[in-house]
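Quick heads-up: structures coming right below.
Quick note: the coordinates plus some simple rules give every number you see, no bench work behind them. The structure presented is a predicted model; accordingly, all values stated were derived computationally and were not measured. Cβ atoms are built from the backbone, for glycine too; each structure is taken alone.
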Structure I
Amino acid sequence: MVETIISIFTWVLLIIAALPIFYLLLLTLASFLPRRPTQEGPKPRRIAVLVPAHNESLLITETVADLMRQSYPRDRYGLLVIADNCTDDTCAKASAGGARVLERSGNPGNGQALNDALSMLRKEEWDAFLIMDADSHLHPDTLRQVDRMLESGAQAVQIRYGVANPEESVRTRAMELTTASFNGLRPQGRTALGMSSGIYGNGFCLSREVVARVPYLAHSIVEDIEYHMHLLKAGYRVAFADQVWVKAQMPMGGRGSEVQRVRWERGRLKMIGRYAPELLLRAVKGDSYALDGLLDVIMPPVSVIVLLLLPPLILGDPLQRVLSLALVLALFLHYLIAAWRYGSLGSLPRLAVYVPWYILWKTVIVLASLIRERELRWIRTDRHPPPDKKNVP
């Protein structure tokens, strides 16, 4: 009797784990399909680059200087720093670097700041709006590539989002591999299949039409996922640009890593509860945009998939163990290709030792957060100086 219960239990876990792995393999294969061609328009669009910033004195100078080096015609784009309740010298530094500063006070939050700024800028003659974080750097050809994609019919574009400091710790190297999959291979596969790539909170562009029809009314701790749901409901899919990138600083470890990971995982759980039932009903009725959103929201973290595979690997019969091992190898293949395309193959041996500890760490801190805090408030991830400036007074 006990053996039968264990067998049923392990088969259920095996099937649950297999579904997202098959989906990942499908996206991996689709990522090799030819990219859709783009074309240049008769005149470059006027693009506003928006940088929400709350007390970003440490990095804003470098970010502004980097954005001023775009290969796009200088008279066709503008840089606007949205100083959200800043109490340091962020405004002065951004202005000194050549950015236009939009100051706001009260009702703090990234989503609120973007909604206010976009509502105001719609009154000006901008054709599109590119949003990026204050600790990030853009590929110099980003605006040119985005303009080509908008000319070819896209109304929303997500740029490949990577890690600016992968060499600083094993944790940031692991984040590079994670983003190579989550922000690289997966959205490329989704776009190739005609699906929406998703929005990842940094380096996404919205046309004037989209901003007019879908206001940025997303104020949760994962407002990027929330806004993507709004876009899909309005009938807009997001195209993916993997030829260019936006790279952001990731915390090297400690409290910063914990805050960031808990925010991402708890935020996704909240989006599942809020949107999954409605999306499922609409998807069953044949709404392909709802199916896009459902797959985006319910896709579990790979760490959860690995945990699901452990009981079949340890307690299962020989067939279950073979199937579990095959699924683990499929996951490895996905990440191998992600590292080859968008990350670092040389880091894989070191990460193979680190990953088991990382899965345990992430599971513990998320569970502890669920017990300690019923409602999670947004906390900004701590910044630290770029490597070449750590010892500068």
Structure II
Amino acid sequence: MARILVVDDERFIRNTIKDILEHEKYIVDTAEDATQAFEKAKTKHYDLIITDVVMPKISGIVLLEKLKEDGFDAPITIMSAHGNIETAVECIKKGAFDFLEKPLDLNRLLVSTRNALDKNKLVKETKNLKKKIQRNYEMIGESACVQKLRHLIELISQTDTRVLITGDNGTGKEVVARQIYQNSPRADKPFIEVNCAAIPSELIESELFGHEKGAFTSAIKQRIGKFEQADGGTIFLDEIGDMSLSAQAKVLRCLQENVISPVGSDKLIKINVRVIAATNKNLEEEIEKGNFREDLFHRLNVVPIHVEPLSKRLEDIPLLIKHFTEIICNAQGRPIKTFSNEAIIALQQRPWRGNIRELRNIVERLIILCGDTITPDDIKEYV
């Protein structure tokens, strides 16, 4: 049940609002001034604060500023009997969710409260989702090659330099790209991923740069491309070695001039995008074969990062197993299972051709098919 704090120096008003909201099944606390409200907000969790503007000593606007400075991220609604457009605009600029005029309209109060709580719920769900995504893209391991990767990521994250990540399938190239993004100044902007190998060559240009309605037979409406969607943020071009030569030419122009042109359009759209690319191919060999543009390679390969296969970081396998076990068991609502030391050693002795992706799949298989403790016999039977 949502908890709301009502702040007003007039007892009748705050108690009236309290009664109205409690009738709607909310949990409601009250405070008679901003100082008392600030102390309560530090000791209790509130989903919404509704505060008057004009109060003795400290105004509601100052309370709003102090709460925001202190990291209070739930909605704050301001109410005032002396309100005007300038006051309302000032409150909204300082981070208020809504501005209510006194005497309060009952329906307006209830609608504003529901909207504020809906927004707060959505913000919480978004944060939880981001945490889950970040958990899925953690870089796990203490081996020398993982430490080197962390050092490189730390060096380049705060820049906008382009990065080319190479490595076998399943080594975790996307994890590296996500780590660069999450530690960069663009972390609050979009991260757009494009799997160049999964898009047919005749559609890749439309996917990347968008198209106008009628640009080709199936273009029944306008489409915004991935580069434009990523404006201000980061675009991750996975498996870029599989991109068609015609699309490579357009990507090259985009990197040179920071502009794109949708398919079927003559207009140029200015963009500000950081580009991270990845491939499991040797692009220098692809250049020799005529499959990849050398000028594009040099544009992308400003900072090269190579991700080593799992066979070169076997000491990380116990940590990876623990990490995957927690994620999979939590996702499936199962008790956390354990791997015996002998089972871990048996897994370390396997030839990991599918790298970390293969390891994760095997951990999930063992969790589903085996008992609470996974043994070497389980490894023999199911792996």
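Determine which structure produced the value -14500 for helix-only ellipticity at 222 nm (-39500 (n - 2.57) for each DSSP H run of 4 or more, over all residues; to 500), calculated from the coordinates; the candidates are I, II. All intermediate terms of the calculation are to be shown ahead of the outcome.
Details: I: -17000; II: -14500.
That value comes from structure II.
Can you spot which of I, II the value 27.5, 82 was calculated from, given it is Rg and Dmax of the Cα atoms in Å? Could you put the intermediate results ahead of the total?
Details: I: 21.5, 75; II: 27.5, 82.
The read-out comes from structure II.
Out of I, II, which one gives 20.6 for mean count of other Cβ atoms within 10 Å over residues 125-132 as computed from the coordinates? Display every interim value, and only then the final one.
On the way: I: 20.6; II: 10.8.
Computing mean count of other Cβ atoms within 10 Å over residues 125-132 on every structure in I, II gives 20.6 only for I.
Thinking of I, II, which structure, once relative contact order in percent (Cα under 8 Å, 6 or more apart) is computed, gives back 13?
Numbers: I: 21; II: 13.
Working through the options, I get structure II.
For the read-out FRET efficiency 1/(1 + (r/R0)^6) of positions 21 and 365 (r between Cβ atoms, R0 = 41 Å, to 0.05), a value of 0.20 was computed from one structure; give its label from I, II.
Working: I: 0.95; II: 0.20.
Clearly, the read-out refers to II.
Quick check on the output: 27, 22, 14 is semi-axes √(5λ) of the Cα gyration tensor in Å, for residues 93-196 alone, derived from one of I, II. Which one produced it?
Answer for the origin of the read-out: I.
Taking 0.00 as the value of FRET efficiency 1/(1 + (r/R0)^6) of positions 117 and 293 (r between Cβ atoms, R0 = 25 Å, to 0.05) derived from one of the structures shown (I, II), identify that structure.
Details: I: 0.50; II: 0.00.
Here the read-out was taken from II.
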